[in-house]
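Please treat every number below as a calculation from the coordinates, not as lab data. These numbers were taken from a predicted model, which means no experiment stands behind them. Cβ atoms are built from the backbone, for glycine too; each structure is taken alone.
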Structure I
Amino acid sequence: METTLQKSPTPKMQALNYGLIWAAINIAIFLVVYYVNPDLMGSFAFMGISVAVGLGLAVYFCVELRKYMGGFWSFKQALGSIFVMFFVQAIIVFFFTIAFAKFIEPEYVTKMKEISENTATKMMEGMGADQETIDKAMVEMEKNYETQFNPGFIDILKSIIYIAIGYFIGALIFAAIFKKEQPVFITEE
């Protein structure tokens, strides 16, 4: 009689799976909003909702990962798994956005420039900025668009480093919140 043992995925592999799912959800939200009402992408409401959905998914997947570990994991285990999950989803969304702008929907760059400029102008006017200040800000935004929407190798490398640092800090915070050490029992003899 032959028995085969199926290995469960390691916690980091499970974190990778959750990162892929999270990235797919983010991309789906991005595509729906872009094709249904692209003007929403520049609104503070959309940014707030995106952050809330992201935090909600992060909490949900962290709880699921801890359950996967049997309900207990050390800070080190939590940090490694959470960082893998955060980093994978961020990198996938980052490269998807670049590919989307270059190959799938070249008008995306123009639309986002227009939306960003309109939003920034309205905000600055609401704060009482004069036209000269607004014009300077628009020139500065124009410079940033090239790097953002048509990055070179060095720009991509810098972005990956910034993503890694930012999401590592986030993973540190989430690991501190979601760690749960296994209790140590003292037995009397």
Structure II
Amino acid sequence: MTRIIAGFAGSLTLRVPRAGTRPTSDRVREAVFSALEARDALDGATVVDLYAGSGALGLESASRGASAVVLVERDPKAARTAGENARAIATAAAKNKRPAPRIEVVTGSVRSFLDGSPALNTDTVFLDPPYDLGEDDLAADLAGVLPLLREDAVVVVERSSRSPEPRWPAGLERERRK
């Protein structure tokens, strides 16, 4: 069961695609969001969730104060599920008398999104690709996010513990690894 952990939609159960995605565990999400909140990186933030699956990372950001979220997912069924979850977040915002964050679901490849995306002044980018994504593809994705980022932006990458360290392009540096 995947759920929103905290914020105005805390404890909301999210739908997950039947196959083809690997939801980030509650424990990992809590650690990531604890670090982001310590940096005050969510309040009013613009967030992009690449390889979004159910949208859990981006939608957790919305629940915790992000004002705009873009969920990018290639699989149409998973993107539909992310859209359903986004509507549930909007409903939770209304129920709690909170302004609804702007949430957009983009159905398409991460590469197409990055190649065609205007500068978004993004505060936080999540990259949680399939574990079998090649290192060259991940390096290209990391380079592709650079034009989206504000100067003090945060990029969060989730990989298998058995995966090699990502190749960080000039302009991005690893701050923490867990």
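Couple of notes before you dig in:
- Here helix-only ellipticity at 222 nm (-39500 (n - 2.57) for each DSSP H run of 4 or more, over all residues; to 500) was derived from just one of the structures I, II, and that gives -10000; the source is II.
- Source structure (of I, II) for Cα extents along the principal axes in Å, for residues 12-115 alone, computed value 30, 28, 28: II
- Each of I, II could give relative contact order in percent (Cα under 8 Å, 6 or more apart), but the derived value 20 comes from II.
- Computed 0.85 for FRET efficiency 1/(1 + (r/R0)^6) of positions 60 and 140 (r between Cβ atoms, R0 = 35 Å, to 0.05) - originating structure among I, II: II
- When mean count of other Cβ atoms within 10 Å over residues 52-59 is computed for each of I, II, the largest belongs to: II
- Which of I, II leads on mean count of other Cβ atoms within 10 Å over residues 68-75, largest value: II
- Each of structures I, II was scored by Cα Rg over 2.2 N^0.38 Å; the highest score is held by I.
- Source structure (of I, II) for FRET efficiency 1/(1 + (r/R0)^6) of positions 76 and 108 (r between Cβ atoms, R0 = 35 Å, to 0.05), computed value 1.00: II
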